[in-house]
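Following this line, the structures themselves.
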Structure I
Amino acid sequence: MPSAALGAWEGERSMLLDQLIQAHAAVGGPGAGRRWATDELNRALLLRVAAQFQGFAKDLHAEVAITFGTLVQPRNATLARVISAGLQTRRDLDRTNAHHESLASDFGRFGIALWDEMQKHDTRTAARRKHLKWFNEARNALAHDDAEKLAKVMAAGYKIDLTGVRRWRSALNGLARTMDVVMATHLARLFNVPRPW
């Protein structure tokens, strides 16, 4: 059973992204007007995927923090909430993108070397992490209208088109699933309890 955060990523969040993809498909007609419209939809879709992935990461972090607090103080709900709130205070994910460093830092609060554990769990993590790096570069280039940075993304072999967005989304799906399992396993080991999800 996945965490509520992963359930939302694969459910409501995915559905919202699918609606943009459907809008992309609905833009019809030949010629330059269609190309401009789909280019803008591609950019909007990439930014929306970034927002949804960051939302997933924040949701998962909050879920882990609540579980952690409850496991530390199972008989004192007030103290458990204080611990949970402390673990979520001044998160990088509240100020920056869900990138390698912010994820490592925020989830590291639970005593885990996130990327090492994810790589042990799934050897595709290194390749997905590279996709995440370029995904965030593209997101920042679009959000800040930085043509030079966007050119670097393109030079690295990534395109801002529907195929490229699907490629990034697939990598993010893999990262989300791996993070979910790794964090549940970590909590189980840390507290010597069954996996919480």
Structure II
Amino acid sequence: MAAARPIRNKKHVQCLLNYFKNLGETLLNLRNNALMALGVYTALRIGDILSLRWEDVYDFKNGRPRESIALTEQKTGKPKVIAVHAELAAALKMYWEYAKPSPDSPVIVNPNTGKALSRFQAHRIIKGAGEAVGIPYPISCHSLRKTFGYHACKKGTPLPVIMDIYNHTSYEVTRRYLGITQDEKDAVYVNINFNN
């Protein structure tokens, strides 16, 4: 099995984030839209996304998404606080208004069981959406996590910050994780300009 790849093309990312929104307001489309937004805007592993409860992401007292999400990562056991991006907040608000869930309900729920969606179901949804929007290679749940870091790096976020977000212990792990290619390194060499 090939390693998950980040989605490098920004238009593909945007199409993926809009795919379920554009299909219409149904419970499943709004849930899947929230799944995509959580994956791209939080850089969480799929296990952590699927473990989120509404009380983790939504302020029921004030009727709005939380400004940050606090959790303990399943894989590392480390605490994490994530600022909620405006697009993620909008996706969560639309979904909450439609579903009217209880605070202890899973955010990404299987409506047939009332339990959290399985990893397999999440993978199938993400892979299918990638195919539907024309991403020319297979994507997975982990592709969303990698997409966050790849685009943060391209925007100039220092690598130590990305390493900390991912809880990686070495530069080499993060470099491989983001799929930094020789072509990208070559572009830095040939495009550096000391005349301006």
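Out of I, II, which structure matches -16500 when helix-only ellipticity at 222 nm (-39500 (n - 2.57) for each DSSP H run of 4 or more, over all residues; to 500) is calculated?
Details: I: -24500; II: -16500.
Matching structure: II.
If you work out percent of Cα pairs over 20 Å apart, for residues 10-73 alone for I, II, which one comes out largest?
Numbers: I: 47; II: 34.
Structure I gives the largest value of percent of Cα pairs over 20 Å apart, for residues 10-73 alone among I, II.
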(message) Say we calculate relative contact order in percent (Cα under 8 Å, 6 or more apart) for every structure; which of I, II gives the highest result?
(response) II
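Quick note: the coordinates plus some simple rules give every number you see, no bench work behind them. Nothing here was measured: the structure is a model prediction, and the numbers come from that model.
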